[in-house]
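Read through the structures below before going on.
Read the figures in this text as sums done on the coordinates, not as results from a lab. Small disclaimer: the values here were computed from a predicted structure and weren't measured. Cβ atoms are built from the backbone, for glycine too; each structure is taken alone.
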Structure P
Amino acid sequence: MTTHTNSPAFVRFLLESAGGGSGAAVELVQTHISWVFLVNDTVYKFKKPVNFGFLDFSTLEQRRFYCEQEVALNRRLCPDIYLGMVAVCEQNGGLALLPLEQAKDVVEYGIKMRRMPEERMMPHLIERGELGAAHIDQIVDLLVPFYRQAAQQTASGESLARFGAAEAVTMNVLENFEQTKGFIGGGALTKEQFDAISTAACAVLAKPERFQKRIQAGAIRECHGDLYSANICLADKPYIFDCIEFNERFRYSDVACDVAFLAMDLDYHGLDDLSRHFIERFVQVSGDRGLLDMLNFYKCYRAYVRGKIGLFTANDQSVDEQSRRKCLAGAEQYFRLAMRYAADQ
C-alpha cells in the first residue's frame, strides 16, 4: 500500500477527502508534472511545483496562471469536459476544497473536470484490440476543422510563423538532448542511440528550406501539442483533451508535428497499419501533402520527448517503484522507436 508520506499535505488531504464524505474511493494518478485525482465522475488535477526549464510551475501564482490557461485552451476541443478551477484552502484549522470564486487562504490551485468513461479511453481500446479505422476517421474529422480554425497569430497580432522556422525547432530538439545527457547509459538510453538520433536530427535542422516550405504553406498554427492516445477518449464522440498550456513554443508548431505525435503513438502500440491509415486519411481530408516530407523527423522528435518524460517521471522521488519501472521500460521502447525514425528522415 502506498502511503504518500513524501507528498504535500494537500495531496494526502485530497486522497482522504475528495470524495466529499460520500465514501467514494479516490484514485491518484501521477505524471512528471501533475497529481490527478479520480473520484466518481469527477477529475481534479493539480500541478506539481517543478521547473524543468521547458515548464515552470515553481510558484503558486504560476500554477494558478497555467491552470487558467489549461481550462481556456482545452475548451477549444472539448468545452464540456473542463468545468473550471478549484482551490485547496486553509479553513478552520484544516483544509477545504472549494470552487475558485469561494477561495481564500489558498494552499493550491487545481482544475475540475468531468471524468470520461474509463473503458472508452483510447489506450484501453488499444489494449482490447478494439481500435479500428472508423475511430481514426472520427479523430481526423475532428482534427482537420480544428487546425483550419486554429490561430496563426498571437492575441497581440504576432505571426506564429517563426515557431516553425528551423531556428525555433532547433531550440526544442536540442533541449531534449541536453536534458537527457545525464541519463545516458542508465538502462533506457544508450550512447549509441543518443549519438545516432541527435546526428540525424541535426542533419535535418541544417536544411532550413524544409521548414520554410511549411511556413509558406501556412502550416504553423496554435496546435494541441500533446496529441496521443492517453489524451483521447472515444465515447459518444471523440474527446481530445490535456493540450499543452505551459509553453507556447510547444503549442505553436507545424501541424505536422502535432499529427506525427499520434502517428508515432500508434506505431508505439504496434498499430503501424492504423498509423498509416491515420496519415493517409488526414492528408486526404486536409489536402496537406507537405506534412509527409517532415513526418519522420517529427515522429522521431515526439518519440524522444516521450522517452525523456519517462526518464523524468521515473526519477521523481514521489513516484512508487512499480510506476518507476514501468516508466523506464516505456522510455526504453520510445528510444528504440526514435532510432527507427532517425534512419529515415
Structure Q
Amino acid sequence: MKIIKVDLPDRSYNVEIARGILGCTGQLVSSVWSKRKIALVSDSNVAPLYQAQVAEALEAVGFTVHEYQFPAGEESKSVDVLADLARQMAADSFNRDDGVIALGGGVTGDLAGFLAATYMRGISLIQMPTSLLAQVDSSVGGKTAVDLDTTKNIIGSFYQPDLVIIDPDTLKTLKKRDLVEGYGEIVKVAALSDGDLWNLVKSINSPEDILANAEELSIHSIQYKADIVMGDEKEGGLRQLLNYGHTIGHAVEALSDGGLRHGEAVSIGMIAMQQIFEDKGLALTGITQELRERLEAVGLPVTSDLLDSDQVFEKIKNDKKNRDGHLSLIYIHTIGGPVIKSIPSDQVKDFLAIKTVKA
C-alpha cells in the first residue's frame, strides 16, 4: 500500500492507494472515524458495482450505513440533487457526529463532498474515487461544488476529507472512454512536473497501457497535486498551475452540452492554450506537438469545432478564476516549466485568438 500524506494547517489526511483496498474499507474507515451513521453516496452506475460491498464492510465493523443513489451524469451535480440528498439524510436523522462517504467518480466526489461541507454546516467526509479522473484529480485537494445552469462548479467550497481510499482495480469496470478521459489530467500533471511521470507518460500508447500502469500513474499524479495543495490550499497562488488546460477546456465543455467529458475538454484546452503561447514565442517550439502526441496516443481529442464559437470567450470572461479584472492563463515554457501569465479580462479575446490555432 502506498500512503501519501496531505498536511494542511487545519487538517491532515492520508491518501491510501493499493489494488484490492476496497475490501479493507471497514478497517481503514475505523482508523479515522469512531462508530457513527454513514451516508454512502453513489451514482446509478457505481452503486450496483460497489455500494453493497462497501456497505457490508462498514457494517461488519459496527457502522450504520444508509445507501443513497442519484442518476449518473454531470446534470446531477446540481442544487436540486444536493437538496434531495440532504432531505434523505435529514429524514434518516443524520447529525453533526455522522459522516458522508463519496463512492464514485468526479461528479459523486464533488456533489457528496459539498453535501458533507454544507449539511449541518459540515460533517465528516471520506472520498472513495472509482474513476481515473477522480482518483488522480478531484478526490484530493478539497474542492467540492455543484454546477449552476451551464456554469461548472460555481457553488462550492474547499472542504478537506478525513481520508481518501483509492483502489486501481475499480478502473477495470470503466468503459474505454471513461478510463481515457482521466488520462487527460495525468498528461497535464506530467507536463507541469517533468521527471518520472513524464517519462512514464511517454511509454503509454493505449488504454491497455493506462490500466497496466494505473497504480504508478496515480501515485505520481497525486503526489504532485498533494505537494501543490500543501503549499497553496485555497488557490491563492501556486495551485493555479493545476488549471492548465481548464480555462479553454471548461468553456468548450460547457458549450458541448454534455458531448465532451471533462478530461476530453482539458485535453482540447491544453493544446489550444499551449499552441497560442508557442505561436507567441513564449513556449519552446515543439512542446505542443509533444503534448498532442501523448494525448492522441490513447484516443483523446485535441481540437473541437466549438473553438470557433464566440461563446468560448463569453465563458472564459465569466470564469470563476477571474480576479480583480484579470485572468491567470497557464502554459508551459517547456516540459516541467509551468508559467502563470495574468491578462486583463478585456484583453483575453484578442490575446487568445483561438481560431488561429485550431488544427
Structure R
Amino acid sequence: MTVTELLGHPIAIGLVAVLIASAAMGLFSSNKHFPVEGRTVLITGGSSGMGKALATKLAQQGANVCIVARTQSKLDQAIEHIKSHAKSPTQRFLAISADCTSPDENMRILAQTTSWNNSQAPDIVWANAGSSSPGLFLDTPLETHRSQMDTNYWASFYLAHATLKLWLAPQQKKEVIKPRHFIITSSSVAFVGVAGYTPYAPAKAALKSLADSLRMELNLYNGSINSSKPSPAAATNIHLVCPGTILSPGYEAENRTKHPVTKILESGDPKQSEDEVADASLRGLQRGDYVITTQWLGHAMRVSALGGSPRNGWGIVDVLFGWVTAVAWLFIAPDMESKVWNWGKEHGCA
C-alpha cells in the first residue's frame, strides 16, 4: 500500500479534510501576522521558480521588493515581470547579482539593500536560494555533496547571520516598529529521509534545526524589548517553509538525473505549481505559522516529525493530525522500505 493509497482511505480522507479545512479557514489562528504593504522584502533565489512567484505576489500586495540571484540577465527579466504586478506606482524594486554561498557577499547584499532602502534595514528577509541534485549517496561525487550543502544550507546560514546581526543590534532609543520576519525555505524531505535525496535532504534537515534553534534563541532578544535596557528596534520572527514537489524547470532538471527508485517513491506525491506554493507559503505566514507546509502530504510529514518544534496556531490540529499520521506510518514506512528493497532485488545495485 502506497502513502497516497493509505492516506486516501475514506476515514483518513475525512479526518485529514476536517483538520486541514479547519486550519485553512483560520479557526485556529489569525490572518494578520504578516503585513507587507509599504514594507521592504529581500528574497534570495528570486529570479526564477518559487522565488520569482513569491516576489510577484508580494509586489501585488504592495511591498517594495529586492531579489537576489547569480545571473544578471535572469534578474533583469524577473524584475521587469515583478514590477509589472506592482500594486502602486510608488513601490520600489531592486535586483542584486551575488553568490549567496559567500559570507562576504551576504553582508554586501544586506548593505546594498539597506542603502537602497533609505538607510533602513529590510523588514522581511527570505532565504530562498537553493537547488536539488538528487542521486544515490555513493554515486554522487563528493564535490556535489559539498556544493549541495553550500547552496542549500550555508547560503541561508550566512544570510541569517548577516541579517540578525543587523536587526538585533541594541538600540538606546526605542521606537514602535512592526515585527520583522526572517524566513527560510527548506523542503518536506527535512522531515522524512527518501532514498536518492542524500545529497540534498541533509542540508534541508539542517535548516530545520537551525530555524528551531534560532526561534528559541530569539526569545532572549524579543524579551529584552520590554525591558529598560538597550534592545533591538523590533521583535524578530523566524519561519520555516517546507514545500514538496514544485513543477518548475528545476524539477525537470532533477528528473533527468534522478534514480528510478526515487521516482517510484515519489510517484504518488501531490505536485504544485510555483504560484500554488507561493500562495500557500504566504497564507501560512499570514496565519503566523512557524513551520509552513504547502500541501496535504507535506502537512502529514510535518506533524509526524515535529519533535520539540512548536505547533502552529493553537496546536490542536497538529496534535490530532499527528495521531492520524502516527498510525499511518506503521504502514507507510515498511511500504517505502520494501520498494527500495525490491528495486535492488530486481535490478541489482546499479
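Tabulated results
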item: Per Cα Rg over 2.2 N^0.38 Å, for residues 57-176 alone, the highest-valued of structures P, Q, R; result: P
item: If mean count of other Cβ atoms within 10 Å over residues 153-160 is computed and equals 17.2, the structure in P, Q, R; result: Q
item: Structure with the greatest value (metric mean count of other Cβ atoms within 10 Å over residues 49-56, set P, Q, R); result: R
item: At a computed 2, 9, 18, 19, 14, 11, 9, 7, 5, 4, 2, 1, 0 (P(r) over Cα pairs in 5 Å bins from 0, in percent, for residues 129-264 alone), which of P, Q, R; result: R
